[in-house]
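Next come the structures, one after another.
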Structure I
Amino acid sequence: MNEQTPVSPPDGETTDADEQTTTAVEGDNHATTNDTVTTGAESVVAALEQAGAETLFGVQGGAIMPVYDALYDSEELTHITMAHEQGASHAADAYGIVSGEPGVCLATSGPGATNLVTGIADASMDSDPMIALTGQVPTNFVGNDAFQETDTVGVTQPVTKHSYFADDSDTVGTEVGEAFALADAGRQGPTLVDLPKDVTQGETDEFPGDPETPDTDNPPTTADEAAVDSAAAALAESEKPVILAGGGVIKADASDELRQFAREYEVPVVTTMPGIGSFPEDHELSLEWAGMHGTGYANMAVTNTDCMLAIGTRFDDRLTGGVETFAPDAEILHLDIDPAEISKNVEADYPLIGDAKQVLRQLDDAMPVAYEALDTSPADYETWRDQCAEWKDEYEMSYDMPEDEPLKPQYVVERFSELADDDAIVTTGVGQHQMWASQFWTFTEPRTWVSSHGLGTMGYGVPSAIGAKIAAPDTEVVCFDGDGSFLMTVQELSVAVREDLDVTYVVLNNEAVGMVRQWQDGFYEGRRMASEYPWIPQFDMLAEAFGARGFRLEDYESVDEVIRKARSYDGPSVVDAIIDPAENVYPMVPSGGDNGLFALNGDQLGDI
């Protein structure tokens with residue numbers, strides 16, 4: 001425990017420290033003056049403890065060493081030493097997704113900081129709460145091209161909510177606390193504090209107070225009442241409504257409100273990929289997720305709806321395809337906490353700015369009044385619901401399993417989903433395996449799907465499974481990865497072994513960067529340049545070399561047995577699943593295409 005941690009005296013007594021401690025408010029500094037002299041680094045650690053942080057992911061180095069030295073005495077913070085800084089940022093990102101609280105990653109200056117950038121940008125694109133702490137050369141060396149110097153603030157400012165340069169040992173703790181609070185406030189996202197070594201080594205008698213967001217940060221909570229009433233009337237008047245649930249539903253912990261609203265008013269639900277798990281996919285109102293590789297029935301509903309309630313989505317291009325053909329006949333009710341997203345990509349007819357949980361409650365209160373005023377009811381949507389059910393039958397997610405062809409990846413995912421715990425967390429890398437995992441695993445709970453969406457970061461899977469497992473140690477964690485994605489961060493398997501994490505990694509191995517190969521076949525006349533591997537390691541044997549348990553899976557008869565063995569192993573295991581290298585991901589909407597014109601196979605893709 002750090003020396004400056006306050007200790008409560010017995011009831012009725014005071015201490016000299018009580019008499020000498022005062023609260024000093026100078027500008028934005030809400031630190032507490034203490035008679036114990038500490039360092040800026042100890043103030044950083046105290047700020048993290050005050051914020052309620054529990055786990056940090058990082059890699060040691062010269063400029064960040066004072067902070068690590070201060071961590072030595074902390075009894076409240078656990079540090080996980082990662083194999084690479086990128087792994088630290090992805091693990092912290094996944095920790096934040098699963099826990100809902102900001103994940104914390106640390107790195108030294110120069111290459112340490114720049115190695116974090118991919119993970120920071122990933123968290124920024126997906127609005128994941130995270131704080132990065134980076135070492136920096138002493139302030140009098142800044143700008144002189146000192147050893148391992150990088151303008152970390154300049155590099156990261158475009159991909160953070162805010163990047164701080166700490167220049168005072170007295171205020172550094174307050175800045176760290178503010179960065180932590182800001183990462184979690186409103187639309188969540190990453191923040192960064194750059195820590196010059198002289199600042200963290202410098203003396204201070206300021207003890208950081210509770211983390212507070214800047215005075216200028218004032219995210220909306222409830223939407224304008226008149227706007228809510230108008231939106232409710234539009235929904236009540238529609239004949240073919242659909243709810244589009246984005247990742248913002250999960251960020252706002254609004255999944256219960258979404259489920260209650262959809263069930264009460266019997267409105268079919270489509271999710272975005274980041275919104276997977278916000279609505280149970282085994283419910284009759286669920287159409288699962290829409291977009292480039294979304295279900296045919298979700299894309300048909302989106303294309304034919306006359307009223308879309310979109311919640312917490314930024315309408316990215318992988319969801320919409322061509323914006324001009326996206327929900328062409330629909331009035332758009334767009335609910336988002338970030339005003340900048342309203343009408344950015346898709347024009348909103350009824351903007352609702354506020355917290356998803358609160359605004360859904362407002363809409364729920366307004367709907368009965370709207371139905372009564374228009375003499376309508378959810379029963380009027382019955383024909384539309386029947387149509388959606390017909391599409392689910394017509395475009396059922398399926399795949400062929402010829403006996404003379406290799407193992408199909410869809411079957412591996414589907415069997416794993418059926419054998420795993422109902423609340424199991426799935427993490428992935430990026431590529432074909434990511435799509436198969438999202439298509440053929442049945443998700444029923446929020447914060448059980450952990451993947452890289454906006455940035456599409458290969459290599460996300462291995463470290464994200466570590467972060468997810470540490471955030472939820474009693475929950476099963478399964479990582480689906482591809483051979484290409486797995487090779488990018490396989491070094492983090494050493495961390496899973498060292499920390500004795502019970503994680504199951506499934507490498508859907510087609511000896512290629514599969515999604516690139518699929519695009520080359522579909523759009524580049526089959527010219528497979530740099531997408532296939534002439535040789536790759538045997539991942540089951542590689543796992544054993546790391547100290548994990550390795551399994552090789554090559555045929556259908558062994559699938560259930562291998563899954564059971566991998567799941568029952570008490571520690572990290574790797575299943576090297578040798579799948580059909582010719583298998584592709586469908587349905588597919590070509591980039592910029594019409595969601596209603598999706599291909600179910602390669603022949604159809606050529607006709608679109």
Structure II
Amino acid sequence: MQSPSFDDVARRRYDRRSFLHGLASGAALATAPWLLPARGARRALAGAPASLSFESVPASTADELAVPPGYVPDVLLRWGDPLHEGGPALDLAAQTAATQAAQFGFNCDFIGFVPLEPGRSDRGLLCVNHEFTSRSEMFPEVGDAPTARQVEVELAAHGVTVAEVAADDDGRWALVPGSRSNRRVTATTPCRLSGPAAGTPALRTEADAEGRTVLGTLYNCSGGLTPWGTLLSGEENFWHYFGNAPAGDDLAARSRERYSARTGRSAYGWEAHHQRFDLGREPREYHRFGWVLELDPFDPGAAPVKRTALGRMCHEGAATALADDGRVVVYTGDDSTGEFVYKFVSAAPYDPGDRAANRDLLDAGTLYAARFEPDGTGRWLPLRPEGPLADWTQADVLVHARLAASLLGATPMDRPEDVEVHPRTHRVYVVMTKNPGREEGDGGANPRAHNRHGHVVELDEDGGDLGAESFTWNLFLLGGDPARPEDAAFYAGARAGVDPVSCPDNVAFAPDGSLWIATDGQPRTFGCNDALYAVATVGPERGRTRRFLSGPRGCEVCGPAFTPDGRTLFVSVQHPGAGRGLRDPERGSTWPDGDFPRPSVVAIRRADGQPVGA
């Protein structure tokens with residue numbers, strides 16, 4: 001069954017001639033009914049509007065991190081910073097796996113702040129993902145193939161950092177180096193497999209005959225925090241690490257093709273030193289990545305768990321909320337062109353009075369993929385071994401979730417990345433970062449061919465219940481420059497004064513309900529550095545984007561997270577100076593210390609101590 005693309009759906013929903021006429025006149029973008037809140041959204045619009053008062057920073061190509069006047073950015077954690085008292089400092093010429101495993105990892109992404117006490121905002125555990133490594137920005141000498149030492153260091157630079165951090169009386173944050181909570185999870189840390197696919201043949205390998213323990217986690221991109229205080233970390237583009245894929249026509253081979261698994265050397269070349277990354281010798285190790293990892297930051301001795309019930313794909317993140325009946329809902333995007341939006345709904349409800357009872361809530365429930373209908377409605381399609389999947393097992397469905405969702409007729413999207421739920425309105429925001437390869441675009445949700453700038457879709461679950469199996473959908477933002485008619489940009493009805501956004505990636509909500517959008521790709525589309533924007537989703541300022549932060553040259557801005565009181569904003573600055581090596585100050589980056597680029601987490605506060613953005 002060939003699923004219609006999101007563009008096909010939008011084209012059928014909206015009249016082509018009237019829409020194109022509206023683009024020419026400029027009137028349709030302000031008044032078209034399909035740009036108004038979706039049906040069932042009136043309760044959602046009761047949320048208090050955010051009030052954003054900061055002065056926008058200008059677009060920039062400078063090698064610096066810029067924030068509005070009155071704000072102070074403090075670099076909190078750099079790649080290579082020791083996590084323990086007396087720990088090894090970064091030494092570019094002598095890095096080893098052991099030193100890196102005791103240091104903050106490379107290419108920080110998602111940030112989750114977990115207060116040590118409920119509501120506390122001056123001390124907590126910072127959970128940070130490390131998405132991937134960039135060899136030319138890590139080692140002074142790089143050859144055509146990695147050395148064994150370099151591979152070991154790269155394995156140790158992946159994964160997750162948990163670090164206890166605290167703010168002083170002036171609001172300056174610092175690591176608590178003596179904390180027993182400080183730890184690293186790397187690409188060699190034993191992780192437990194749980195849920196319906198654990199122990200099944202597809203997850204058994206020569207090294208793990210039971211299929212229940214896997215070494216490490218890879219390409220940890222975005223994530224989320226659960227109501228019981230654990231981290232969910234999405235494993236994204238894991239396929240980059242595997243090479244020598246064999247030919248075939250079975251389910252596993254079709255799945256490898258869907259992920260563009262390489263028949264020759266992998267992008268990283270690790271298979272030359274570790275057999276498990278060689279698909280020709282160990283084809284099932286491939287199935288043990290692409291999951292959502294759950295980690296308890298309060299229990300350093302507990303093994304991280306890969307929750308197979310949430311499906312295997314290129315998880316951008318895992319945003320968690322509660323259905324009306326208390327069941328846990330986890331939204332995730334599969335971050336590849338033409339892939340799908342998913343949600344998982346647990347079988348049992350969350351118990352706020354018993355943390356232990358929630359430990360395995362994510363092992364049983366229903367995984368759904370989204371289908372967007374032409375009339376502005378949508379359905380969540382349950383991924384079960386029935387109908388077109390009747391000959392599959394539930395493990396097959398989860399391990400090969402992409403193929404299963406295709407057979408059910410889910411809607412292919414333009415790189416679905418982060419998904420977040422508004423904390424007050426329960427409206428769901430789904431980010432499509434871009435799809436420049438799309439050849440056609442007619443009206444509605446994707447009015448542009450070659451979608452270079454990406455867009456954001458709003459979902460209203462039926463009845464306002466996040467556990468519903470149907471929804472209405474609506475556009476919130478079409479990225480691009482409103483001053484360029486060819487961009488056909490739209491900002492939720494904002495008439496003027498927007499700061500143009502391109503390639504939205506990670507998003508987060510501030511305590512006041514404003515949406516914060518981090519970008520990945522603006523140097524190629526706008527010719528300026530990637531940035532962080534804030535925008536109200538309700539009220540008179542709905543849709544008016546403001547640039548709060550401009551990152552240093554070559555970086556991606558990601559992982560925005562707030563303390564509960566909103567007075568600190570944590571931001572990840574990933575791969576500054578990307579692709580330029582360690583020392584190329586003319587074209588690359590020397591941020592943050594003026595010598596060589598180091599991915600870092602920044603803590604941003606207002607000098608007057610008031611909430612960020614307000």
Identity of the structure behind 18 (criterion: relative contact order in percent (Cα under 8 Å, 6 or more apart), calculated), options I, II
II
FRET efficiency 1/(1 + (r/R0)^6) of positions 260 and 412 (r between Cβ atoms, R0 = 30 Å, to 0.05) - structure with the largest value, from I, II
II
One of I, II was used to compute helix-only ellipticity at 222 nm (-39500 (n - 2.57) for each DSSP H run of 4 or more, over all residues; to 500), and the answer was -11000. Which one was it?
I
When you work out distance in nm of label points 7 Å out along Cα→Cβ at positions 108 and 580 for each of the structures I, II, which one comes out largest?
I
Output 25.6, 83 (Rg and Dmax of the Cα atoms in Å, calculated) maps, among I, II, to structure I
Suppose volume of the Cα convex hull per residue in Å³, for residues 404-563 alone works out to 126; of I, II, which structure was it derived from?
I
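Readers should treat all values here as calculations from the given coordinates under stated rules, not as data from a laboratory. Just so it is clear, the structure is predicted and the values come from calculations on it, not from any experiment. Cβ atoms are built from the backbone, for glycine too; each structure is taken alone.
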